[in-house]
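Some structures are shown below for you to check.
Nothing in this text is a laboratory measurement; each read-out follows from the coordinates by a stated rule. A quick note: this is a predicted structure, and the numbers were derived from the prediction, not measured. Cβ atoms are built from the backbone, for glycine too; each structure is taken alone.
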Structure P
Amino acid sequence: MHTSSWDKLRSVFEAAGYKTLAPAWPYLEGNPAELRAHPDKRLGTLTFKKIVDHYASIIDGLDEQPVIVGHSMGGLITQLLLDRGYGVAGIAMDPGPIAGALPGPVSLLAALPPIFAGPGNSQTITREGFAKNFANTLNAADQQVAYDDYVVPTPTNIFYQAAGMFGTAVKVKARKQPLLVISAEHDRTVTPYLAKAIFNIQKKSPARTDFHQFADRSHFLAGEKGWEEVAHYALDWAHEVTAAPPIH
């Protein structure tokens, strides 16, 4: 998804006094329609390590450690950044699977198109796939608008890595930052089954680890009707955990 898909959630955090950043993945800056029409061939070189390195370098340039928020594969990247010691807290919304979390058949089927595209490539979800697996709680007109506004290509390598559990392991018991895993009831990409499997691994950390599922939402929960509830829940959680003393 294009970085502008975070605009709604960012507006809530900024209204509460937070400074927010939503930097794009490497090679995904620009207009979504142009990115879909002419995907950068370098997308095919991206791996989780390269993407995490990208965000780590951005955080290194900040004056203080942030609350890291990520969605889908970005939710997996959030967990990988926490594993490196970055961030004061993390919010993983409908996150991709860390090593050890089995996806189940529904999530596996949704991941097949980028896998079939082969490693070293990029792939853009079709309108049909977006309507079925990503924004399935929206009406047809809103699905079309969301697709046009936000959908961008994705590197296929990371789907191979996630499927093979390569480069996705985290040292759960070493994590000191609080983590919130958010799930959506009708998500067909990261089903509640998968989100709960991720939480069940992460809750072995000595740090605070929470789970919350939103009813009547799809994988597009941060942008669809009712997004305000999601944003305010995330904001309230972030405020609560960052006000608490850290684990040493």
Structure Q
Amino acid sequence: MKTLSLGVVMTIVLSASNASAGVEAEVEASVVVASRNDTRIPGDTGTKLSLVDDLSTSPAPAFRLRLGYRIADRHLITALYAPLQVNARGSVGRDVEFLGATYPAGTPLLAVYRFDSYRLTYRYSIFWRDGLDVAVGFTAKIRDAETSLYGVEARRKTNTGFVPLLNAHVAWRPGNGAFGGVLDIDALAAPQGRAEDVLLAATWAFHENLELRAGYRMVEGGADNDEVFSFAWLHYGVVGFRMSL
């Protein structure tokens, strides 16, 4: 899926070079720290394991690529590729049951949490004036997730599925000046789980079509069912670059 997605991204980039004004591209780099990352697999019989409290999770690098096309100023369609992998190491003072395997207390463990996100978003600017853009829309998200545990045995649980989200966006540059801020939200909650992705960043438009940003991103959510219990709360320090063509 990663190879296919990268191929799609490259195709869009090459096509964009010949497109008319309205194409947007964003690149974001970040460092990710987890304050919660709990898993229990199977969800009803496994051992609850915290990759943050039971094991040691190191900060992880991450990046995002977003390509979009703006139509008649107010309509924007974007495609996002956002891979993520967080590793945790250590040992636990109790036996751990994970996917039918037993990891005895004190066994050195490596846990891998991977959550790759592919999203297609449409949003409409309900207010577009005097440096202020307020927009709402919806996002179709495909998650490609994996939780793996390595020790005396190796077990891996993958989960690929569709998640609908609501989108909100506020960008403000007072007086149409160079400096401003942006708030971007993808979120939705349901009885079986929830997903939240929130960015708050300062922006600097150092050229008519070029913008730098720096800020904080929060990703939180998970699912609780018989097959899997998994909830994570991740914090990103981000820097990004946006270009409009």
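Tabulated results
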{"quantity": "Value 30, calculated as percent of Cα pairs over 16 Å apart, for residues 66-105 alone, assigned to which of P, Q", "calculated": "P"}
{"quantity": "Structures P, Q, by Cα Rg over 2.2 N^0.38 Å: label with the highest value", "calculated": "Q"}
{"quantity": "For -11500 (helix-only ellipticity at 222 nm (-39500 (n - 2.57) for each DSSP H run of 4 or more, over all residues; to 500), calculated) the corresponding structure among P, Q", "calculated": "P"}
{"quantity": "For volume of the Cα convex hull per residue in Å³, for residues 162-201 alone computed as 68, the structure of P, Q it came from", "calculated": "Q"}
{"quantity": "Computed 24 for relative contact order in percent (Cα under 8 Å, 6 or more apart) - originating structure among P, Q", "calculated": "P"}
{"quantity": "Which of P, Q leads on distance in nm of label points 7 Å out along Cα→Cβ at positions 34 and 234, largest value", "calculated": "P"}
{"quantity": "Label whose coordinates, when FRET efficiency 1/(1 + (r/R0)^6) of positions 58 and 170 (r between Cβ atoms, R0 = 25 Å, to 0.05) is calculated, return 0.15 (choices P, Q)", "calculated": "Q"}
